[in-house]
Structures are given as structure tokens and as C-alpha cells.
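So, here come the structures, one by one.
Bear in mind these aren't lab numbers, they're just calculated from the coordinates by the rules spelled out. Given the structure is predicted, the values throughout are model-derived calculations rather than measurements. Cβ atoms are built from the backbone, for glycine too; each structure is taken alone.
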Structure I
Amino acid sequence: MSEAQIGQVSMTDVSKTFTLKVDGQVQLVQALKSVNFDVKQAEIVTLIGPSGCGKTTALRILMGLESASHGRVTVGGKQVNGCGYDRGLVFQHAELLPWLTAAQNVMFGLEMKGMRGSELKETAQRYLELVGLKDAANRRPYQLSGGMKQRVGIARALAIDPEVLLMDEPFGALDAQTRETLQGELLDIQARTKKTIIFVTHDLDEAVLLADRIIVMREGCIQETINVTLPRPRGDLGALRGSAEFAATRYRVWKALHGVEAVH
């Protein structure tokens, strides 16, 4: 694999059909219809759209938790066939193991990868420090706030050193202030690690603040792909929210979500 391929993601003509049985009748549900997009190395791409539009299905196919009914999916130039350590997934809820400490939750994925001994503990501690939880390593999930739990989930996903970080509405259940804090921290972590990130969200502000590009989805299809030209590093997210460029980009995303034609 060439260095240029690391972190690159490609979905080519991907479709996904589910079979459901409702009241004794078999129904076919088309979750994705000929979806095509590419993500560059170290790029942040957000997927946004209404519930049921196929965002999470696309993410699960990228992770290898679901198989596409048709099409090709590659990460780093390699076809996706099941889960792999080249991809890390952060869930909407942290999904921590309640009987393990924060450090042990991070170590769990590393142990599955085969890491042992002092390297295991040192790696877990390094990634907890990266997400600002240096002093919470020995706490169990019930001793952590919602935001802290999500930080552990991010540390766990990053610790296996994936090429691509997949994030499924990871801040959606948090209060607004914690959410804004974690948005800034995620941008800082990405700037330091240069990870490729694909981030599913329902929140227009979040999509614009985080992304280099926004993929707007409706009814299993890509409605529009929008470039975000806000400067990096993003710095003061509060100030960016008040900028004309942010407002214009947000409005463009809103129009794509609602099927509103641009006014010329």
C-alpha cells in the first residue's frame, strides 16, 4: 500500500437492500441506492440527512458490520471484507464495558489486537491523555460523565491506530455545552493525529464546523456534496458560528436537506 492510499476511503456504486417481515408479508427496503463518494487522507467528511436516509448504514458498511448488496468499498486501497484494525468506530453511546475501568476499556481493543505487557498500559494511558482523561484512568463508567464516556470511546477507537475513524453521532446525546467542547477537542485531536474521519450527524452546525466536505443524503442517495472553505485550524468555533461564510454554508446544507432549489 502506498502512503498516498493510507486513509483513503471509496464507496463505488454501493447499494443496500434489507428484507423485512411485517405482518407476515416480506418487504424489501432500499437503504442505499448507488452511493458513490471518496474521502482523502486526513480529510474530515460529515454525512448528514434525515433519519432513515442511509447514513448509519453507509458507516456500518464501511466498518464491515454490514455487507453491501451491490458495489465496492475500499479503505487504504484494500477492499472491505468484514471488520479490521484499519478502521475504528465510535458509537452514538460510548458502549463501555461497565465492569472495566476507563483504562481497561481502552486496553480491551489493544488486547484483541494482540498487545501485551507494559506497552499495553502505556498505550492506553497515552490515548487517555490525548482525550484529556489522564486522571480518570481508574474510574469505572458509572463514575464518568457522558462527555467523559465519549472521550473514552474515542480513545479506545484511536488506540488501535486505525487509518480511518468512523463516528456515528458520537455527540448526539450530550448537552449543548459538552457537545461544543468535544467538537473543539475532536478537531484538535485530528490536527495532531492526521486521521481520516467520517462523521455522521443530524446537526447542521456540527456538520459545517467539523467538515472539509459535507455529504447530504436523502432517501438512500447522495443529494449533494458541499465543500467547506472555513480555514483550518478552526480555532474559535464560537467566532466561526458568527461568520458570514459559516452562515452561507449552513444555509446551503439546509437547502439540500429540504430539496430547496438555489435562487440565482
Structure II
Amino acid sequence: MDRQSLDFLLSPQEREQFERDGYLVVENALSASAIDDLLPLVDQIDRDERTLLGLDPGARMNHYDVIGRDRRLLELIDLPTTFAKVWGLLGWNIQLYHTHLTVSPCAPQGETMGSNGLALGWHQDSGQINIDLETTPRPIISLKVGYFLSDTREPERGNFYVLPGSHLQNDFPGVDRKELLADAIPVCVAPGDAVFFDRRLWHSGSANYWNQPRRVLFYGYSYRWLRPRDDMQVAHYLRICDPIRQQLLGVSPTGGRGYTSPTEEDAPLKAWIEQHCA
């Protein structure tokens, strides 16, 4: 793993903000050259998937399990500017359990927020987990890092909407999950910024009334004992990955028990942290 991660450790202020608000913005997580490299790739994935499925080019889309599509997407799994903050929040017994590309095309010409609203859909991540777990609040279990490739520094650009602090509320703090609640805020970030958020945070995408599509790559990290949310087509990467990347991609050298009772062989990230952050 790149020792440069040590330059981007989670600060006490970042931890406080994440634990209080349920999300955290990390500016300039991706360089301009990285964005230029990724944009043609994600646009090609979007075009290919829409063609394959016969989908409307104007529909808001989630393309799942994208990490296996291209080596450039593998490089984000332990990106120095973000990864140390991931294990700073979740600890060392972690994996990548979910990736997706979200594309929000421009609204049809002439359509405005006044005519069609924000098209919100408030939700928490992880589906059935939110039914099966009984505590209040529920445990975090996972978080996501969203790499924004488009400019959402202004509202009405397909912004990510959040209800700060709502990660500590099991129930939706409203009536209609399509309504714009008084406490809701659009997260306005620049291309290259990363947004970390707790899976329990009530959040939503929104309609895009700008003149460019809104594109975001989401990487979900969880504890290793949680089953992946995707099929994780990553076997072709394993021979070129170091042990920590193999851990993140779901490898457990000691077998099934290595997920719930991990040895250092199963979770080499633990020893790396202890060596470099003692």
C-alpha cells in the first residue's frame, strides 16, 4: 500500500464532523488528470449499459459492480487521499463490498425545478439490514466514498442531498420520501471532491437541471463479515494485487473463519497500520 496514505490520516475534526453529521467532504481527492482519465471511461460504461438494456438516455442510472471494468477503477480502492480516512472510521477489518456508477443526465430542454421538482427519493443504504437490526441507532457497518467527476458546486445539478445527523435516526424524519425537508441540504462539491457518508444517513439524489451530466463513482466499504452487495467480478485483478488489496477484494487465506476470526494473514491491513501508525 502507498505510504502516501499517511499524509491523509483522519483528523480529530474530520472524525467529529462525520460522527455528528453522518458525512464528510474531502476536497481534491482526485487530481484533474485523474478526472480527465476517468470521464471517458465512465461515459463509455454508461453508454454500453444503456444500449445493452435498451434504456432511455435521459434516465437517472446506477451501474453496479463497476470496479472490475477497468484497471483505472481498481486504483481508487486504496487511493491515498481517502483510504486512510476509511480505515480511520471503520478500523482494519474491512473490505470493499459495493461499487456503482451513478449518472444523472441533463433534464429535457425547457424542464425546470419549478415545473418538475427535485425528484427526490430519501433512503438509507443496505436494504434488509435496516429491518433485521433492532438497536436504536443501528450500527454503522459500512460507509461509502463518492468520487464526484462533475461540477455540483451549485444547486440543481443533480446534487447529493443529505439530512445532517439523521444517521442516528432509524425512522425517516418526514412523511413523504419525495419531499424536500426543511433540514435537507444539497452537498455542493467540485469535480475531484470526495463525499464520505455513513450508510445510515438519510440521503437522496436529485434531478439535474444543468447543461452537463452528473457523474459519481461510489465505493462502499464494510466490515469483512458482511456479504458483498455486488457479485464482485474481480478475480482477474488478484494476481496483480498486494495482500492489502486482496483483503479489500474479499480474499481470506484461512477460509470462512478468516472473515469472523481474522488472522494477520487474512487482514494484513492491521499489521500495516500498527507498523506505520504506532
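What the table below lists for this structure:
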{"quantity": "Winner on distance in nm of label points 7 Å out along Cα→Cβ at positions 74 and 154 once structures I, II are ranked, highest first", "calculated": "II"}
{"quantity": "With relative contact order in percent (Cα under 8 Å, 6 or more apart) derived as 29, matching label from I, II", "calculated": "II"}
{"quantity": "Answer label among I, II for the case where helix-only ellipticity at 222 nm (-39500 (n - 2.57) for each DSSP H run of 4 or more, over all residues; to 500), calculated from the coordinates, equals -7000", "calculated": "II"}
{"quantity": "Per distance in nm of label points 7 Å out along Cα→Cβ at positions 138 and 162, the highest-valued of structures I, II", "calculated": "I"}
{"quantity": "Which entry (I, II) yields the derived value 0.50 for FRET efficiency 1/(1 + (r/R0)^6) of positions 26 and 250 (r between Cβ atoms, R0 = 25 Å, to 0.05)", "calculated": "II"}
